[in-house]
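Some structures to go through are shown next.
Each reported figure results from applying straightforward, stated rules to the coordinates on display, with no laboratory input. All of these numbers come straight from a predicted model, not from anything done at the bench. Cβ atoms are built from the backbone, for glycine too; each structure is taken alone.
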Structure 1
Amino acid sequence: MAAVQVIRSEWTKIRSVASTVWTLSLAVVVTVALGMLISALSRSQFDRMPARERLNFDPTVVSFAGMTLGQLAMIVFGVLVVSNEYSTGMIRTSLAAVPQRATFLFSKIAVAAALALAVGMATSFAAFFLGQSLLGSHRTEIGDPGVLRAVIGGGLYMTLIAMFSMGVASMLRSPMLSLGILMPFFFLISNILGNVDATKKIGRFLPDQAGSRIMQVVPRVDDDTPYGPWGGLGIMGLWVVAALTGGYILLKKRDA
């Protein structure tokens, strides 16, 4: 089957599954709504913040406060896109129709990544502009140094989170197992490693911690991170490549 036909088929699969549509919608709503809430609270609490917090205050990052929960929905989206066919048994039919496994997998990844990118960019820009509108005099502008890079980076970060999840789901095949590993990894293990002094130097190279650097505009006091915003996104990109490569190798070796 030609690659164009495979891509069209994958697009039909994704848009016909209600759960994937709902998870992307949830990513938008949660990210924007929580960002607006935190922005409003930050504006009201700014004068009572300790001096160190005011020095580290990054209006762009504040408007992205909902990204932590938004990435949860992106993880679920990435897992469902790949593992739905395994859980329903449709994977056998799909591989019979498209025996070239590289074409099958990477067409699926390409379609899902393009959709995640569109949603991620829309979410990032909406979260930024609505969040800044609630920060009052503490706001920043899209034309200020580093801000546009951070906003575009927010959309790229959400896309890479979804792609990393797709790679993990391709390796594990089970939606429950994939989510059972990814959720604790991003919401527990990464936070612990990133906040404990003994493991901070390791934690900063995990995909979410490295990738989220792209959304920072104001340098933090005493920050000794050995890479910049694009370097952090590059590290996250390497994690994504590793996950997708692992997924392809296992797909090629295993039976459906």
Structure 2
Amino acid sequence: MDIFANHAHVFPREVRPEGSIETLLRLMDKCQIKRAVAFAPFIDQVKDLGIDPNEWLAQELEKHDNICGFGTIDLDKPDLAKQAETIANLGFKGVKLHPAYQQFNILADELKDFYAAAEELGLLLCFHLGVHWHRIKDYHPLLCDELAHFYPNLKFTMEHVGGLSFFLDALAVLTNNLEGGNVYAGITSVLNKSFNQLWYLGPERMELLVSLIGSKQMIFGLDFPYNDAYRVQEAIDVIMGLDISAEDKANILGRNLARLLDVAD
């Protein structure tokens, strides 16, 4: 089975050597992952280098056709819709958003033009959704139901499916938006019980998701470099061991992502 994995954070070697693209490639090789999505670092993570994170990632990925790039936005600048256009023009397929880390409310007025532009451009948005030491009112998964209502053609993932704390809320949003088919469960860092119990969902909840929303709404992610090759392989093994069909497993482990990003399967 060809695995196409979402959700790899990558960094210049000067910032985080264990999070470099070269290290990601070694993990992919070790875990037999054919392709992956790499997120540009957030603005503040590379400010000391004086580089634009999106331009840096675009240049790096010119050498690696098995990695798809996702951009990041600078919330301190007012031109968020223009930033979405720039991200698309760089050849990126989506944007990583972390409301808790970036400290914004999912439904903030200043993001309206950005969402509209992302919707029009067909960018896939990946939201971190799980307890992350910021005011929960800004990133509660139920806000995503409103997002799906106001932008019915906007494609986005609910990463970590809200974690243990908000799994049922995330599930409510997913099931409430099945007709549109644009809201996805990000199966990322939720299958490693010994690593982070706050996000751990386990195999039973994965099978429940397949039963209630269908495997076509689920996307596997790495959470590199926070997960090493051992944890990534552990998560893949859990998915391969689920009591679901081979087609379901293929959907979760890459077929859905390839379809969303229009990448040949």
- Query: To which of 1, 2 does the computed value 0.95 (Rg/Rh (Cα atoms, Kirkwood Rh), for residues 124-171 alone) belong?
  - Reply: 2
- Note on the structure: If helix-only ellipticity at 222 nm (-39500 (n - 2.57) for each DSSP H run of 4 or more, over all residues; to 500) is calculated for 1, 2, the one returning -10500 is structure 2
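With FRET efficiency 1/(1 + (r/R0)^6) of positions 92 and 132 (r between Cβ atoms, R0 = 30 Å, to 0.05) derived from the coordinates and found to be 0.05, which of 1, 2 does the value describe?
Details: 1: 0.05; 2: 0.80.
Computing FRET efficiency 1/(1 + (r/R0)^6) of positions 92 and 132 (r between Cβ atoms, R0 = 30 Å, to 0.05) on every structure in 1, 2 gives 0.05 only for 1.
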- Message: When mean count of other Cβ atoms within 10 Å over residues 164-171 is compared over structures 1, 2, which one is greatest?
- Response: 1
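Taking FRET efficiency 1/(1 + (r/R0)^6) of positions 4 and 28 (r between Cβ atoms, R0 = 35 Å, to 0.05) for each of 1, 2, which is largest? It would help to have the intermediate numbers written out before the result.
Details: 1: 0.75; 2: 1.00.
When FRET efficiency 1/(1 + (r/R0)^6) of positions 4 and 28 (r between Cβ atoms, R0 = 35 Å, to 0.05) is computed for each of 1, 2, structure 2 gives the biggest number.
Looking just at relative contact order in percent (Cα under 8 Å, 6 or more apart), which of the labels 1, 2 belongs to the structure with the highest value? Before the final figure, lay out the partial values.
Details: 1: 25; 2: 18.
The structure with the largest value is 1.
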- Message: With FRET efficiency 1/(1 + (r/R0)^6) of positions 148 and 180 (r between Cβ atoms, R0 = 35 Å, to 0.05) as the yardstick, tell me which of 1, 2 scores highest.
- Response: 2
- Message: Given a value of 4.6 for distance in nm of label points 7 Å out along Cα→Cβ at positions 44 and 108, calculated from one of 1, 2, which structure does it belong to?
- Response: 1
- Given a value of -0.51, -0.77 for log10 I(q)/I(0) by the Debye sum over Cα atoms at q = 0.13, 0.16 Å⁻¹, for residues 60-187 alone, point me to the structure among 1, 2 it was derived from. 2
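Given a computed value of 14.1 for mean projected area of the Cα convex hull in nm², which structure among 1, 2 does it belong to? Display every interim value, and only then the final one.
On the way: 1: 14.1; 2: 12.6.
So the calculation was done on 1.
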